[in-house]
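What follows is a set of structures for review.
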Structure I
């Protein structure tokens, strides 16, 4: 029996669907961490085994029931959930610069002024970094650019992308790229380059304008800049764009407004990330931090509102997956 057959046999015979009541729904959590929320009528169908085609299709899509059609997806979801069982590290994060234009009050990095170019990665260091990454036996390599604001050293980003693609002609690995950016230095030319090389983007979006600009002060209206680019990138729809927020004490009054902002801008999920007491954040910790009880109240209100708006929330999804 092949490994896929063994996994499918295990899934079909030992999959214990867990059930949890959330608001007015019953949440079913499957073996791979996938989940689905059912209303009372759907739940009665599920328990009776008399499932109509529409519900059956949704249960299959979410991995609650196993079929020949979804077995490959189930195995892939299990592999993603238990990556340590399947191979060496594939994610590699490259900090191309410590320079940044913003003065985010919660920054966990030791960022430097945008003028201090001595904190940029050099081409020589970039080449050695890529050579080291390609020593990995992993057949899939994921390279993510971080900072500071990595677009301040875009020439090195271009070099890494092009050099990686060139030597990958020998290694023949699955290669993908992502860039974490505040979009402050985005241009049409840079965006076209990123799109042509399939570089996905993550950007910080802390919620409505007044909250975002308070958390992320810059010389210009950072909210207006980021939203303008979010709208443009999503309209072009050539690369994936995800949003990230960091929760400060100023965020605690805005759980629903944060969700509404993400919904309005076309994001399908949101992540209520907590603070880290390192880097710049430690200098203003007394002003921006909160108690566990305060964060939980904010998180609960945000998750409930996201649920009603049809948006996933990353940490709650993670908790559901870990609870299988």
Structure II
């Protein structure tokens, strides 16, 4: 399968081509370069994520290796273009947004932290209250046991929250931003993405050791930290470069010329919308909903052809 996958955008100042792994290459335009790699010969979109796993891991390794030498702006997974010329168009169109992203992210890196605990140990600690343990006895009435079970769960959740808050409080001064991910397993106390300066990595590791020591006598915590990573959780570059035939069809729908500006495209879109919108012509006349969908798609395609690059910010806590 022909084509290129764009893995990341990097600034070109002081960029050394020798930093690029052998299974990737740079396509450069002015202040920025795209790190690209070839698509699998057997196909890309036709494959499942499991089938693509080796290719995905290779792509992640390429980005991590580049991260050692230069700030990296992550590109949304699955960004595929036809050739080098398309990449050049993206680099030119997105230069201002890349500059904005560098202001936000700089050379900061991401670490993903998951902290787990022994749930049974937490239950045993909660049951040190002899009165609660008594109320859970099978000899007690069902209503009393149910209330005691609810109280046990409440105490465990309070304990979990207190441990989680302490961990995040200790890490807070050391990181630039943090995004907390809701726990989906009872064993998970904290799941958080951390954005931090490379110089802070050792301090974060020391803080985790100190946190572990704080709880070691009362409860066992298991820390798993993954990184350094490109800051995917905090911002990513979205690229949507429509195909030539899509652009041509969209122009026909909105009746605009090839040289139409963004303002002219917007004006043409709203002019037609005013003629067919259900609120204007009545919902019972024709297929306005279908027509509106086609108009909106055409408008989005033409907007993307003018600005194929967007910067997606992710909410941080």
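Data table
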| item | result |
| --- | --- |
| Identity of the structure behind -15000 (criterion: helix-only ellipticity at 222 nm (-39500 (n - 2.57) for each DSSP H run of 4 or more, over all residues; to 500), calculated), options I, II | II |
| Winner on relative contact order in percent (Cα under 8 Å, 6 or more apart) once structures I, II are ranked, highest first | II |
| Per volume of the Cα convex hull per residue in Å³, the highest-valued of structures I, II | II |
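Any read-out appearing in this document is the output of simple, stated calculations on the displayed coordinates, not a laboratory observation. The structure presented is a predicted model; accordingly, all values stated were derived computationally and were not measured.
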